[in-house]
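Values in this text are rule-based calculations from the coordinates and carry no lab data. What you are looking at is a predicted structure, and each value in this text was computed from that prediction instead of being measured. Cβ atoms are built from the backbone, for glycine too; each structure is taken alone.
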Structure P
């Protein structure tokens, strides 16, 4: 019997929640769906974000009293192993939106397997890709 799964919500560990919320909400357009409600926005330790049908949860990597003054560069570099792929029917519009928001990003390209893709990194080094079939 197959599992009755209705979705998937990845959890990303972030260094600075206000910075991450600015990126995911103000730049990409996600909205806060639920929070830990222990603190006022944007200083949550955990948030669940939603954009259309895409969900992401963010959790602070450190408790506030244990947070170092700067992010660990090795940890950030290791985040590049994690990639989130978003279905985006108009990849060129995503590119234009990001550029208008001041994000330095390369123009979309078409992969050898036929997907038009736009890659970038979030503030914590996680790889994000907006993609759609190039021939549609």
Structure Q
């Protein structure tokens, strides 16, 4: 997203989609190495097929890191705001479902409110992340 805008140009309800990201096993592995997260959830299919998680939950394969999903949300906001010298202050995600290898995920952003204070001009945004099937994976609701 590279269009020019000012605070006054953005209306409540304005929305856009971040880039689609195709998640691969290699991406999950590289994120594990970069984050020093060696949990077998992210690299060991045998562990995942043999392990029963809370409430009898089983997974078909490894899953992506929650923070990897979070990084897609940060990217969507950064790509939108930084070219216009804006920044984001607080993103507090709730993770709903795991991201699997082979998923294509996309972040959707909607401006919920606008505020002006002595310290600046603020856009309050809701974010959601969904996979190629429209399944909700994560969200941030202000």
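Looking at relative contact order in percent (Cα under 8 Å, 6 or more apart) for structures P, Q, the greatest value goes to Q.
Thinking only about FRET efficiency 1/(1 + (r/R0)^6) of positions 53 and 117 (r between Cβ atoms, R0 = 30 Å, to 0.05), which of P, Q has the largest value? Write out the running numbers ahead of the final one.
Working: P: 0.95; Q: 0.10.
Structure P gives the largest value of FRET efficiency 1/(1 + (r/R0)^6) of positions 53 and 117 (r between Cβ atoms, R0 = 30 Å, to 0.05) among P, Q.
Calculated for structures P, Q, mean count of other Cβ atoms within 10 Å over residues 61-68 is largest in Q. If you line up P, Q by distance in nm of label points 7 Å out along Cα→Cβ at positions 13 and 69, the top spot, with the largest value, goes to Q. Taking Cα extents along the principal axes in Å from the coordinates of each of P, Q, which one would give 54, 29, 28? The correct label is Q.
Here helix-only ellipticity at 222 nm (-39500 (n - 2.57) for each DSSP H run of 4 or more, over all residues; to 500) was derived from just one of the structures P, Q, and that gives -7000; the source is Q.
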